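Just so it is clear, none of the values below were taken in a lab; they were calculated from the coordinates. Computed from a prediction, not measured in an experiment: that's the story for all the values here. Cβ atoms are built from the backbone, for glycine too; each structure is taken alone.
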Structure I
Amino acid sequence: MAKLHIVLTFDDNFWAPAYAVMRSVCLFTHRRRDLVFHLCQRGITDEHRADLTRIETEFEATLVWYDLDAWDLFADIAERMPYNKRLTNIVYARLLIDRLVGPDVERVLYLDCDMLVRAPIEDILEIDMRGLPIAAVRDTKGAFIVAGRDLASNRDIFDVADPYFNAGMILIDIAKWRDACLLDRLEEMFADGTMARIYYDQDFLNLVFRNNWLYLDPRWNVIDARHSHEGLDPAILHYTGWSKPWHVYSIVAFRRIYRHVMTNELFYRFMRHRWKRWWQKKLRLR
């Protein structure tokens, strides 16, 4: 059988959610040995790297590591392009996927790390893409994301009548992604000021692939997943809201399952990690 290629991007402060999304993929498929996780990371400590390699020992999946900090091209883009504290500049790493994976990789599934997978991942990785470069789920908040207050902003860039996808889960045809010349388009939009006006790489991807993407069933990216979504049998839950499944008190869908997917040991260790960072910032120790 063909390998199932999945790409994640994260830094050391998000190692535990990265582990959880990988483990959820592994738990909900019988094809664990076919899984190849491409890990685009920044600053992972030896301790946290050891946590992530448990995926190999528990499921016999394959991990391929990419050190973004050692890559001059990424460093240049990350330094110049706009970002904020919540969406760090690592979001731009996914634009470079075609330059990272090997020549034998024809298709990959990009996943954000704030997700929980609960369906066989091959069901989405092996669909007919109908000759289109990407497949994704429509973002129900797309009109507000692109047009803002009164849905009146950026009308020279976007038309709110155009379908808009969420970039947290993207099925990518590598050859067609490469043909889109994303870096050239990024430089053009940076030079003309467009990048300073839009919602980072998600808006950028929607502009590049406008009306040129395959609509997927919404169950493959249930955005801001709450309890009411559980009855819809979601395949992938995307925790985009303020409440997260790794919080001790949370209002999200499948929060208990998520904790056990992450494992209780890692769940509480991640909690202590976040509290330590919070106090360090408050006391200005870092």
Structure II
Amino acid sequence: MTTGTENMVECTLENPDDFLKVRETLTRIGVASRKDKILYQSCHILHKQGRYYIVHFKELFALDGKPTNYSENDQARRNTIANLLSEWGLITLVNPESSSELVVPLNQLKILSFKEKDQWDLTAKYNIGSKRTEDGDQNKKNETLKFYKLHPNAKDPIYATEGSACFDIHACFDGQEKYLVRQDTLTRVIEKPFRNGVLQIHNMERVMIPTGLIFDIPEGYSVRLHSRSGLAWNEGLYLTNCEGIIDSDYVDPIFVMMTSIAQSPKTINNGDRICQAELVKKLYHGLTELKKPPVQKTEREGGFGSTGK
């Protein structure tokens, strides 16, 4: 199916602050696994260039250039949800006729009341949720990584494809006016508005990129940040510390430390995918001091190339 803002359900809000109210309401509408008490959110409210749209998550994938199997049934579910929001007075549809014909029966949707939501596991079906185990079944014990958005325009972390091991994290320049850039002993400050609207960094400079997110990491887990292969290969931009480790007791805003090894200046746009991340279960190991050095376990002799090329 064709995707694009012209095919989305455009709406208006009586008050800009209603954005958060609509977004919260959408977390309580979707497809339910009643046995497991899991509600998979289907739609999201998109704020783009001063306009608002009710969109299916697969439409967001398409906007970001990712492969998607957005179907007529997905569109019908989106239309039905948009119509409900309009009936409840949360939004005003710009073109009500566009979402009036292709709809689904209400029994295909689960709508939780605000009081019920604490009794369910709310997750975005096409976002950060349970991944399939090797035998193809859903692992009910898989943890869900929850996140808080500091700014309405901060992008949700999203798995690019069904088989992605990591989810993408985006830059969010909203709310921060000054950016510290370092190169050896030299330090400079970049202030908004950026020249040409983009953050520019030069060869061997380091900069902390805000994401507009705070993670609520389950106890016993950590989040690991990795460089994006395409960004490192094509642009020469990679994580300064190679791998970022976020502990479960860290509940402050997430920043991504990046370095450019490119000879020419490189730019980062608001909303660009800057790294990928994964939720990793921690394995606790004991640490014991030895009284004697360990003995050789194999025929190995030394290191640093001792076994040849």
Structure III
Amino acid sequence: MISDPKEFLDEIKLRKKYVDDCLEKCLSESSTYPTLIHQAMRYAVFNGGKRLRPIMVFEGAVLGGARKEDVIPAACAIELIHSYSLVHDDLPAMDDDDLRRGKPTCHIVYGEANAILTGDALLTAAFELLAGSIQISALKPENLLRVIGEIAAAAGSRGMIGGQVLDLQSEGINIDYETLRKLHRLKTGELFRAALKTGAILSGMSEAGLSALDNYADNFGLAFQITDDILDIEGCEDMTGKPVGSDEKNQKTTYPSLLGIEKSCQLAREAVKACQENLSCFGEEANFLRNLAFYTLIRKS
């Protein structure tokens, strides 16, 4: 368990600030022509967020012996992809949410058409950043090419988008545990996996190390999603920043609706325990990731 939760939360805040500073440099200014789309892009990205995915990129890089500075574009690219997915998730045709992180969603502020274009722009900007990484001399081109493929697959029809399709298809019907697990492994877990492996691949980590991180990310994604489902029932809107009960409103099967709260919590604890086992091949340098897994059990947002 985390010895000092407050100290660990402070550590996350420091890493989040570092990510925000990096994103500030990577994104076009809001005054860039045409201004509306660049204002909307910045609104979507800087509208709060935990920055867990770019933090994972940095952690994977450090575990493999690379410098954080060398993977900044890749870390920011992952966050832009995550931000685009949230903009599109919130649209009336998807989850139809008016709040995200306690603020009006992008389509509420800028209109539905502009929100769609904002998501498109963030996705393409992500790959522009990745392509620009070829200029970083410390990175091997073959590793960068592999990372681009990993991220594209994680964000595409065999990953996040595929998971969203399954999510939409599953509304209003009862699905079994295996289908639910597959849905969230694609929709949520794949980008976590890609984030952690991105930094590690760019660092030149061994295949054995990458396999361990792959398993960690899978278990982390499960624990994270279960907590998300529970917060949608028991959470406080002021803390979560989004309407409580949206899963029920959209008639979605969740871990609590399928297994109950108690069994869901047990499953999350088992996933976190597995995370610790997955990191056994690493030393103290993986302690942040160990604590991050425990953090999923106590987070309130």
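Assuming 16.2, 46 is Rg and Dmax of the Cα atoms in Å, for residues 111-254 alone as calculated from a single structure, say which of I, II, III it is. Source structure for this number: I. Which structure, out of I, II, III, was mean count of other Cβ atoms within 10 Å over residues 159-166 derived from, given a value of 13.2? Traced to structure II.
Can you tell which of I, II, III yields -22000 when helix-only ellipticity at 222 nm (-39500 (n - 2.57) for each DSSP H run of 4 or more, over all residues; to 500) is derived from it? Considering all the candidates, the number was obtained from III.
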